1. For mean count of other Cβ atoms within 10 Å over residues 88-95, which structure out of P, Q has the highest calculated value?
2. Among the shown structures P, Q, from which was the value 0.90 of FRET efficiency 1/(1 + (r/R0)^6) of positions 152 and 328 (r between Cβ atoms, R0 = 25 Å, to 0.05) calculated?
3. Which of P, Q yields -14000 for helix-only ellipticity at 222 nm (-39500 (n - 2.57) for each DSSP H run of 4 or more, over all residues; to 500), as computed?
4. When distance in nm of label points 7 Å out along Cα→Cβ at positions 32 and 96 is computed for each of P, Q, which one produces 2.4?
5. So if we calculate Cα Rg over 2.2 N^0.38 Å, for residues 232-319 alone for every structure here (P, Q), which label has the highest result?
6. So mean count of other Cβ atoms within 10 Å over residues 120-127, computed for just one structure, reads 27.4; which one of P, Q is that?
7. Going by distance in nm of label points 7 Å out along Cα→Cβ at positions 56 and 280, which of structures P, Q comes out largest?
8. For Rg/Rh (Cα atoms, Kirkwood Rh), find whichever of P, Q sits highest and give me its label.
Structure P
Amino acid sequence: MKLQGNHIEKTDRTATIAAPLVSIVILNWNGKEHLRNFLPSVLASTYTNKRIIVADNGSTDDSVAFLQQYFPQVEILVSAVNEGFAKGYNTALGQVKSDYYVLLNNDVAVTVGWIEPIIELMEADSAIAVCQPKLLDFNNKQQFEYAGACGGWLDALGYPFARGRVFEQLELDRGQYETAQACFWASGAAMFVRAAAFKAVGGLDEYFFAHQEEIDFCWRIQLAGYKVYVEPSSVVYHLGGGTLSKGNRLKNYLNFRNNLVMLAKNLPIGKAIVILPIRFGLDAIAAWRAILGGDRMLFISIAQAHFGFFKWVIADRKKSVFPISTKGKLQGKYGGSVVWQHFIKKKNSFSQIVTNK
């Protein structure tokens, strides 16, 4: 066995097997208890040529001191301020030399052999730049988890959903989505990325701060000619809501604003001028439904998100990362409306909506 650049090379009489260097980078903000609970599973991963790095994003708890005392084998990168998910990862990954990055939330428990199937898949096809494992719910391990489930899709109006999750409807994992296949986006909770491709497309869009930046990134990756995949033989368990909980006002604002920005950036102009007004109308319906249901904060978040979008159009476009190409083929795109299928036709599972996958 000998070191060749970033690869460990194992040689015998019949074959030479290169193990790419995989750097697992966990972005942490005030997550000491998540690190205590979930980091041991990452350390138990069987893949040999790996680095485990915690990028501390301006924590005000004692996360760094805790790591230094109890997990001295883990590398630590420290930022003085909380830069959010997008900039936090751009800053951290800019300091890491590796063949592959794994962007991993601090509230994810992994299985021991979770790395090998994905690296094998990506090594077999150099066009695959992004891949996610199957995400199951940490608190209900028979159920898919919201943030990516078994591979993310996007409908014609820009609404994200996934194999195993349609809006808030989560499916039980009955083995119905066991094939590795192309998808539109991979979950930022556990996302494998080819390092060269990450750099080629400009990384994550820091304007997003957090939420839907992984969908925007995967869209740009595909437009650049790469593929996004899910490999269900790799399994992880995500707690979810580790940083911003469901219903958080900032989270709702970012989700609505960033989705509109993503559409304006990545759609052809002809489609954008048709789809964006429809989305504003649907968002308005969601806002009025919220206030009639007593959720005043969601109404305010959606209204602020629309103002935030127009601010981006007028003043902040230069802060965003735009596609480097528009020639790539998009996969994992549903040509209809998932809103219509779910809320009007009452279809609650991915396989009821996308019937051929």
Structure Q
Amino acid sequence: MAEEKDVLILAIESSCDETAASVVRNGREVLSNVISSQIELHKLYGGVVPEIASRKHIEKINQVIEEALTEASVTLDDLDAIGVTYGPGLVGALLVGVAEAKAIAYAKNLPLIGVHHIEGHISANYIENKELEPPFICLVVSGGHTHLVCVKGYGEYEIIGRTRDDAAGEAFDKVARAIGLGYPGGPKIDRLSKEGNPDAIVFPKAHISDAPYDFSFSGVKSAVLNFINGCNMKGEVYNNADIAASFQKAVTEVLVENAMKAVKEYGLSKFAIAGGVASNSTLRQAMKKACQEQGVEFYHPSSIYCTDNAAMIGVAAYYEYVKGTRHGWDLNAVPNLKLGER
């Protein structure tokens, strides 16, 4: 029997403020993972400025791809397909990656595979956990998304819970700004909260009666802002570390409770987290503990694969490639693309 040929995919990710490229072999082996972050640039404005992000992607994209190919010791002629994030995200930023992927695929006559950004985050779990296979429950928590997903198969998803308002990462960024930490808020709150008392202030945890798996973080964010305003008006001193720790506790508890409820209800023994907020140390510890108590296997990617990167897009693209998914030259950026849409 002939030996199966390796499948090499060049993946491109440009949905927000990271320009990234990666070469992935057979869907699980990352040969290169190059990320050019714009965080320093956007810090000046306290958040991502879409127009600036798009321009920066244009400047960086060729360089990042060349670096990824060099690091993987491959050329464009060695590739089997091009994978690219085409949504959701910032439309201008997505367009840069999609146009680049189309140009390379057209020039080299390679299959083009558009990848859903959240599908990429979920697939990041396959990189270091070689034994992980569907079905499992995955919590995707990032600046733009908070989804509780039942991963039924590769590329087969059922969204069982989502945020009704702010994403968890968005709430972190807004609270960080309120206590003077600046952007990006998540890692800064994570660090500061280690110096604070998580039980110092009781912030609300929202539960939605008609949708037990859905989330809402605008209430806890408002409660933090109101607490700070109240202290300022009364001339009372407050401790930023206590606020950070108490806020983080409120968010983490809701995420853990909903996730464990889903694991139980769906009768699955595997649970994973993904997305930028998945690198939060308090959330990881709480999830690990909850999974141990429930007798559930807990999976998470390394921090480098939690934030936006192209390796996760390459993994997702591989499973789409194997299934026969191909996109035409009319592939476009879809800023509000829903998970499961093609």
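1. On the way: P: 19.9; Q: 22.5.
By mean count of other Cβ atoms within 10 Å over residues 88-95, the leading structure of P, Q is Q.
2. P
3. So the calculation was done on Q.
4. Details: P: 2.4; Q: 1.9.
Label of the source structure: P.
5. Q
6. Derived from the structure labelled Q.
7. Largest one: structure P.
8. Biggest value here belongs to Q.
Values in this text are rule-based calculations from the coordinates and carry no lab data. The structure presented is a predicted model; accordingly, all values stated were derived computationally and were not measured. Cβ atoms are built from the backbone, for glycine too; each structure is taken alone.
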